[in-house]
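Asker: Next up, some structures in structure tokens.
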Structure P
Amino acid sequence: MAEAQLQAFLEKVRQLNAFVARSEADPELRAALRRCSHHQEVVALARQQGFEIGRRWGEAAIAQAGDANLLAGSCPPAGQERVETLIETAGLRLERIHSCQASSPEGFWYDQPQPEWVTILQGSASLRCADEPEPRELNRGDSLLLSAHRRHRVERTDPEPGTIWLALHWSPC
């Protein structure tokens, strides 16, 4: 193990130990931890508390879009997705979304007040727009611009290693 990997491993252990100590001292946090049903919920709860425990040692953090490998990271559990904000300003948000056999809940449609541009970096997805008769099949490299309030839903994403999207949301001028 290289020194940098050793340091990353030791930092993860420190983060885990600090999160455990806080959960033992805070009954509300302990109760929230008890309600977690899978690993990603624990990782998200730890992140809310300021701890980064989700990465394996040697795995790059997705902290800054300019410093990240957008294809790195473990696949979320089947049926789920992980959303990470890469950049956020007053009028702009860039997200990395990693989906694994995910779909929108039955009958649910996204209806967002801002435009959204999506592109597929890895895998494929089927996205249905309410104003189109058939779903769109999106593959690696494909992109789609969704105007504000254009109702859409995710019909399916790939199984492991999953589908990785970039989604850009902005406020119209």
Structure Q
Amino acid sequence: MNYATIKPYDIANGKGVRVSLFVSGCRHHCKNCFNKEAWDFSYGDPFTEEIKQKIFEYLAPDYISGITLLGGEPFEPENQEALTNLLKEIRQKFPNKVIWCYTGFVFDKELLGSSRAVTQFTIPMLEQIDVLVDGRFVEELKDISLKFRGSSNQRIIDVQKSLKEKQVILYNL
């Protein structure tokens, strides 16, 4: 897996001060995507053990609320194994940090249903995520007044409650 960038201090992509990991690779190609360069799976740099350790350093301070995964597309099949392993390690080292993830896939239809995104790592990855912002960015539904999402079709989902209840439960901001 490659990554496009890491922001050690991000307040735009989830509640609190967060570390944001932008992965490379996305086949959605949303119109007017803010991060088109990250569509290319080879964009950026390889995600190495050294980079993972750097993320752990960034996560260590108490004022860091957690990590956010963005892209590109974290749920592209090529990215899921590395991200699942990373999230499991974060859960072990930082059990109180909140994990957010942005995906163009629709949680209940494509990640829990049948789609090109589903792999052996999809459910294990979801089991590590607290908050999922799902759905593709849709230019015609763009709304700059929305918190933590770009278009009105996107939902902010409490993943753990949703998995437990077997229905979409929206996250309380």
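Asker: Consider the structures P, Q: one of them gives 3.4 for distance in nm of label points 7 Å out along Cα→Cβ at positions 15 and 31 as calculated from the coordinates. Say which.
Answerer: Q
Asker: Could I ask something else about it? Of the structures P, Q, report the one carrying the highest value of FRET efficiency 1/(1 + (r/R0)^6) of positions 23 and 87 (r between Cβ atoms, R0 = 25 Å, to 0.05).
Answerer: Across P, Q, FRET efficiency 1/(1 + (r/R0)^6) of positions 23 and 87 (r between Cβ atoms, R0 = 25 Å, to 0.05) peaks for Q.
Asker: Still on this model: Out of P, Q, which one gives 18.6 for mean count of other Cβ atoms within 10 Å over residues 95-102 as computed from the coordinates?
Answerer: Computing mean count of other Cβ atoms within 10 Å over residues 95-102 on every structure in P, Q gives 18.6 only for Q.
Asker: The value 39, 36, 35 for Cα extents along the principal axes in Å was derived from one model only; which of P, Q is it?
Answerer: Answer for the origin of the read-out: Q.
Asker: Out of P, Q, which one gives 2.4 for distance in nm of label points 7 Å out along Cα→Cβ at positions 47 and 143 as computed from the coordinates?
Answerer: Derived from P, not from the others.
Just so you know, all these numbers are worked out from the coordinates, no wet-lab data involved. For clarity, every value in this text was computed on a predicted model and none was experimentally measured. Cβ atoms are built from the backbone, for glycine too; each structure is taken alone.
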